[in-house]
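The data blocks that follow each hold one structure.
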Structure I
């Protein structure tokens, strides 16, 4: 395996870790106030949306979303010749960008004292979607690479 696919897979794994498995809970309304670190061994639920909740602490899931965003941008640039893969990675980027924007607005609302506890946690979904696209892209690249190899056999060899 090349180093570039390893780096992109590592970015997807880091995105999962920081968006779902390890989350720092904090508030920004009175400066940075930490409420501890929350860890999970299994990233469940896969998708969680809350429009308003009693838990008014923010989480550091935006860090994981930034890792997903970086891996999506790198794969999008990598697949510039394959239009289908490029469109799929563009869809992944739009979903990740929306989740990042949602977390960013929550940060800004907490600073402006208007945060009502809303959250959008979709790290496991982004990881699974990115992993499926990664496997599909890597397999397509590997098959393309293997089919372009020409094995020359001399006439004297049988």
Structure II
């Protein structure tokens, strides 16, 4: 269970890292200033494993260990680059929201438009709140996709 101190820390970290400000009305274009790739718990475990592999390779002078360590690290960096490239220049626009009563699940439509000439695969969308299900969609080149996000009221 997260205590009030960890909640306060998470809120301050998100405010500083993401520079959260007032919401912008209308359509938003994802630029590199808006795309953040932050490490998750499995990502930190992978970084720790890479560090252990590097220390082991240095200690035992294993050339193949160095190769495997740097190859895995290079794959991780290439994955981060491809993730940012997959999200760059997507346009997000609000859609319809049906009226709901308190206690019901509210559904929001989000229009994802791809103005580029290449398809965007596996775009995950969701709310920042923990426990909310995320939606995945593929956005065709020059096309759009509608995603319905659900939030508890």
Name the one structure among I, II that mean count of other Cβ atoms within 10 Å over residues 60-67 of 21.6 was derived from.
I
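Comparing mean count of other Cβ atoms within 10 Å over residues 4-11 across I, II, which structure shows the greatest value? Walk me through the numbers before you get to the answer.
Working: I: 15.0; II: 10.0.
Largest value of mean count of other Cβ atoms within 10 Å over residues 4-11: I.
Quick check for you: by percent of Cα pairs over 18 Å apart, for residues 44-91 alone, which of I, II is greatest? Walk me through the intermediate numbers first.
Values: I: 52; II: 42.
Max of percent of Cα pairs over 18 Å apart, for residues 44-91 alone: I.
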Tell me which structure, out of I, II, gives -13500 once helix-only ellipticity at 222 nm (-39500 (n - 2.57) for each DSSP H run of 4 or more, over all residues; to 500) is calculated.
II
Test item: distance in nm of label points 7 Å out along Cα→Cβ at positions 52 and 108 calculated as 2.1, pick one of I, II
I
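Between I, II, which one scores greatest on relative contact order in percent (Cα under 8 Å, 6 or more apart)?
Numbers: I: 31; II: 19.
Greatest value across I, II: structure I.
A value of 136 was computed for volume of the Cα convex hull per residue in Å³; which of I, II is the source structure?
Numbers: I: 136; II: 160.
Corresponding structure: I.
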Using the calculated result 0.25 for FRET efficiency 1/(1 + (r/R0)^6) of positions 76 and 100 (r between Cβ atoms, R0 = 35 Å, to 0.05), pick out the matching structure from I, II.
II
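Taken together, the values in this text are just the output of simple stated rules run on the coordinates, not laboratory data. Small disclaimer: the values here were computed from a predicted structure and weren't measured. Cβ atoms are built from the backbone, for glycine too; each structure is taken alone.
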